[in-house]
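Visitor: Each structure below is given as structure tokens.
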Structure 1
Amino acid sequence: MSYAYNETYLFDAQRNLGEMTEYAHYACDAEIDHVFKCFVISGFADRFGRGDPRVVAGMSGTELYISVMEKCGVSRKWPDALVRYDADAYYWTGYILALFQWRAGLAFRHIFSVIKSEDLFRMFPALHTVSDDRAVDSIEDMYRERTLTSRLQVYRKLAGLTQAGLAEASGVNLRTLQQYEIGDKDIRKASVDKVISLAKVLHCRPEDMVL
């Protein structure tokens with residue numbers, strides 16, 4: 001299995017993303033999905049997802065949050081870092097998301113288009129006491145279920161393309177494309193050439209659409 005980056009940085013990454021979401025909520029009263037949106041817009045999500053040592057290990061979660069918000073144009077006197085000894089739903093949400101992203105190798109922007117913070121808050125009571133791998137298995141099941149027939153649609157919309165636009169750019173028949181999106185045809189059974197053509201236009205990996 002190919003992971004997003006070297007496992008050496010994984011624990012720091014989990015801890016820092018957990019601290020970021022915890023600090024955002026408790027110290028700054030921020031709405032978590034908005035924080036995730038800023039995380040992506042700022043460019044820090046891409047750097048984090050690639051395992052950039054300066055982001056996943058070179059700064060604390062508090063510093064990461066402040067850097068994200070300032071990159072998005074928010075300037076204020078920031079509260080001091082929190083000192084907490086319990087890991088609640090807000091910390092766990094960031095912590096487990098970092099592991100899910102690392103294991104899945106997906107870009108955060110794609111993850112956030114499918115999974116929202118409320119999904120993870122609801123899962124917290126049942127999953128925070130089980131192993132991290134088992135928790136990620138459950139999140140992965142939810143992600144797969146939601147994207148099985150709509151994964152292509154998610155990537156298309158992220159790219160800002162209509163069905164006709166994607167069909168023209170990729171060379172894939174429009175009717176076939178529509179059938180892939182609604183599940184009448186299984187994209188996992190499509191020819192390799194079609195999948196590669198779609199992936200090139202959508203700027204994703206071929207396997208991202210057929211996992």
Structure 2
Amino acid sequence: MMIQMHEDNPKKRDVDTIVNILKNGGVVIYPTDTGYAFGCDLFNKKGFEKLVLVKKVDKRKTFSFVCSSMSQLSEYADCPKECFMIIKEFLPGPYTFIMKALNSVSKTVSGEKKKVGIRIPLNNIDHALVEGLGNPLISSSLNKFSEIIEGDLLPLSDPVDIERIFGKQVDAIIDCGVIEPEFSTVIDISGDGIEIIRQGKGSIERLIQE
């Protein structure tokens with residue numbers, strides 16, 4: 001199923017359709033501010049198992065999930081005041097913050113280290129989906145996937161190409177047009193200091209200045 005949505009103003013009817021799929025253990029491909037990603041309900045084991053199968057990843061790894069607000073983030077990750085002050089300078093935006101998971105997060109998702117990657121993308125569709133779901137969305141990007149297009153090996157950016165490859169493996173694809181994939185900037189604040197794990201789309205200039 002392919003559903004077209006406009007990032008500026010996603011229709012509630014379309015959002016509700018995707019939310020129902022997620023609540024019933026489905027996996028969707030949806031747009032973010034760093035490209036398209038696989039998504040499933042954080043609290044639906046069936047959806048998580050399917051996402052792991054489709055993407056062919058080790059379920060023991062630490063997964064990221066998408067929140068709709070700083071308030072929601074604090075329900076799932078340990079966010080002391082000093083961390084909160086750092087994060088609010090960067091989110092929403094193309095950043096993933098590695099944080100200590102709270103007990104509200106299953107160890108299946110947080111891994112043996114009890115850590116999670118938290119995202120609040122700058123994307124209205126993502127916000128609407130998480131709000132409709134009532135809890136975060138497990139997210140795993142399509143960035144590692146590519147296809148030979150007109151003789152060149154290119155990352156998947158066009159929903160038409162994504163649908164051709166994954167249309168039979170996922171339950172729905174949200175078509176928001178071509179989005180050139182980029183990696184989010186990954187910042188680990190789970191320990192005593194701040195560690196830049198990966199420089200991606202998000203600038204780290206403010207962190208360096210601090």
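Please treat every number below as a calculation from the coordinates, not as lab data. This one's a predicted model, so the numbers in the text were calculated from it and none came from an experiment. Cβ atoms are built from the backbone, for glycine too; each structure is taken alone.
Visitor: -7500 is what came out when helix-only ellipticity at 222 nm (-39500 (n - 2.57) for each DSSP H run of 4 or more, over all residues; to 500) was calculated for one structure; which of 1, 2 is it? Show your work: numbers first, answer last.
Guide: Numbers: 1: -19500; 2: -7500.
Structure of origin is 2.
Visitor: Still on this structure, I have one more. Between structures 1, 2, where is FRET efficiency 1/(1 + (r/R0)^6) of positions 8 and 176 (r between Cβ atoms, R0 = 41 Å, to 0.05) highest?
Guide: Values: 1: 0.40; 2: 1.00.
By FRET efficiency 1/(1 + (r/R0)^6) of positions 8 and 176 (r between Cβ atoms, R0 = 41 Å, to 0.05), the leading structure of 1, 2 is 2.
Visitor: If relative contact order in percent (Cα under 8 Å, 6 or more apart) computes to 21, which of 1, 2 did it come from?
Guide: Numbers: 1: 21; 2: 30.
It traces back to 1.
Visitor: Let me ask something else about it. Any idea which of 1, 2 comes out highest on FRET efficiency 1/(1 + (r/R0)^6) of positions 40 and 128 (r between Cβ atoms, R0 = 30 Å, to 0.05)?
Guide: Sorting by FRET efficiency 1/(1 + (r/R0)^6) of positions 40 and 128 (r between Cβ atoms, R0 = 30 Å, to 0.05) in descending order puts 2 first.
Visitor: Comparing 1, 2, where is mean projected area of the Cα convex hull in nm² highest?
Guide: Numbers: 1: 12.4; 2: 11.4.
Result for mean projected area of the Cα convex hull in nm² over 1, 2: largest is 1.
Visitor: Quick check for you: by FRET efficiency 1/(1 + (r/R0)^6) of positions 32 and 168 (r between Cβ atoms, R0 = 30 Å, to 0.05), which of 1, 2 is greatest? Please list the in-between numbers first.
Guide: Details: 1: 0.20; 2: 0.85.
Once FRET efficiency 1/(1 + (r/R0)^6) of positions 32 and 168 (r between Cβ atoms, R0 = 30 Å, to 0.05) is tallied for 1, 2, the winner is 2.
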